[in-house]
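Below you'll find the structures, each written out as structure tokens.
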Structure 1
Amino acid sequence: MDQAQGSQPDAQSAPVCYRHPGRETGVRCTRCERPICPDCMVSASVGFQCPECVRGAAGTGHAPGASRPRTLAGGTVAADPRLLTKILIGISLAVFLLVQFRPSVLDGLVLVGAWPPAPWGPTEGVAEGEWYRLVTSMFAHEAIWHVAFNMLSLWWLGGPLEAALGRARFLALYLVSGLAGSALTYLLAAPTTASLGASGAVFGLFGATAVLMRRLNYDMRPVLVLLAINLIFTFTWSNIAWQAHIGGLVGGLVIGYAMVHAPRERRALVQYGACALMLAVVVGVTLLRTVQLS
């Protein structure tokens, strides 16, 4: 009887924050149910969580990654949402500077099907097994206006996409879109024509940005106008590999749609499955063109 009477005032008093014992609070962590004060609250999709659960350090019965904040596409929220964008820009600029000091390096980076033409030989290019050119050409630029345009576009489009998708998904989008542009260029362009630049990957970012804005119900007119202007330049300016632009755009649309519309219960399967499917198309197109040129 004495014990019950003594515990009644304690039961009626407000709980205190487990990290700040002097602060009363009526809010509890939605995962571990410990009381937390406003300074310790971390906003979640439902209610608030404590810092330990957010870091995945609390023994709540959930997987460590389950309590981490997630992006729209399911990626982990990063402290620097533009880190990969900066790295990609840095690689392209480093290759550009290298080419300025050692122009001969460019010959081994550009996308070319087979060079020189018959009957001269021996030839080099993708048809001779140098598939790495599909990737290296994405980071190589010769003219300063070309690298400046692509890097500005990458900065404007890459940051918001990297923040919305997460680093791994953004990198997959960028690389696979660029490969789709390279593969279509290899298939349709003359085998002796050399092409280079990140334009295919950048157009992939355009496509994914349009899908993301549609998903968020944003005004799509600005990105559609900008995309239309770029497509006009693609088909009116000379010495532009339109195949890379169209291939990258299609790749970005397909992968971007899978990234932002994948059902949560099998999100990773759909997202990376779409990337694998696009890679399979790239390999198939490359093999087909190689057979044609052999």
Structure 2
Amino acid sequence: MAGKQMLNIVKMKRMKQDGDPISMITAYDYPSAVLAEEAGVDIILVGDSLGNVVLGYDTTIPVTLDDMVYHSRSVARGAKNTFIVTDMPFMTYHRSIDETLRGVSRIMQEGHAQAVKMEGGAEIADTVKRIVQAGVPVLGHIGLTPQSVNQIGGYRIQGKDEADAKRLFEDARALEQAGAFGIVLELVTEEVAAYISSELSIPTIGIGAGRGCDGQVLVYHDVLKYTSNYRNKRFVKTFGDIGEQIRSGISAYVQEVKTRQFPAEEHVFAAEDRVLDNLYGKGKAETHS
């Protein structure tokens, strides 16, 4: 978007203070990034959800660092004036800090992101602190953490009882104190998410976490029903149905090819008669035209 000013972490904190909601959407390639920027979104998340919606995996766990770098770089080319956050994929920040920083470096230098996102709470706070100290903005992610879906027993709502709510709050505090510039709250009860948001100085961005967060994020393919046999989700509102439009458009194309309606006269290019004469010899051009 021409003339658009890129958001930064200082402006995001000011947006929280001013009660100005932050809009975030995922994108995984150049054309979707271009359209997201043109639509005026504040932040683009290059999420490891690309494993589910782009690469065809059942979970995000198979997504590699190479995958994230590749898709982040594509998005960065399409959204030059939008703040881009890229996910650190499964098990790329749970080994040594040196290995973690090498992965972060690749996301920033090769993937051209402005920040990284990491799933986890207090248990990764020290790692978050080291990354922030290295000069890299970190967006936290607590609640339902898809990389840990096998450990937490599926896609379950978080914060439904007192102990779980306390754990989430402590995780959020730990991330804030470690220097995270914001936190994604996924599938957290509205009351708990609102309380956490009110107690933090950094913005929260909700997905299935109710109306009390400082911003919202949804997956590009959910917003637009960009898939086949879309499964409705309670926490998602769809704003278009391009899946059906794509399917109908391609079906119409196939039908016109089969019936020789396409290409029609307006889609072809004519050669001069002498071109055919030179190819086939005089008198034969009419046979081949």
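List of remarks:
- Among 1, 2, structure where distance in nm of label points 7 Å out along Cα→Cβ at positions 35 and 235 as derived comes to 6.8: 1
- With distance in nm of label points 7 Å out along Cα→Cβ at positions 51 and 267 derived as 2.6, matching label from 1, 2: 1
- Entry that produces -12000 once helix-only ellipticity at 222 nm (-39500 (n - 2.57) for each DSSP H run of 4 or more, over all residues; to 500) is calculated, selected from 1, 2: 2
- Highest-scoring label, criterion being mean projected area of the Cα convex hull in nm², for residues 211-258 alone, among 1, 2: 2
- At a computed 46, 21, 18 (semi-axes √(5λ) of the Cα gyration tensor in Å), which of 1, 2: 2
- Answer label among 1, 2 for the case where distance in nm of label points 7 Å out along Cα→Cβ at positions 147 and 187, calculated from the coordinates, equals 1.7: 2
- Among 1, 2, which structure scores highest (criterion: mean count of other Cβ atoms within 10 Å over residues 83-90): 2
- Mean count of other Cβ atoms within 10 Å over residues 19-26 - highest-scoring structure of 1, 2: 2
Any read-out appearing in this document is the output of simple, stated calculations on the displayed coordinates, not a laboratory observation. Note that the structure is predicted; figures quoted are calculated from it, not measured. Cβ atoms are built from the backbone, for glycine too; each structure is taken alone.
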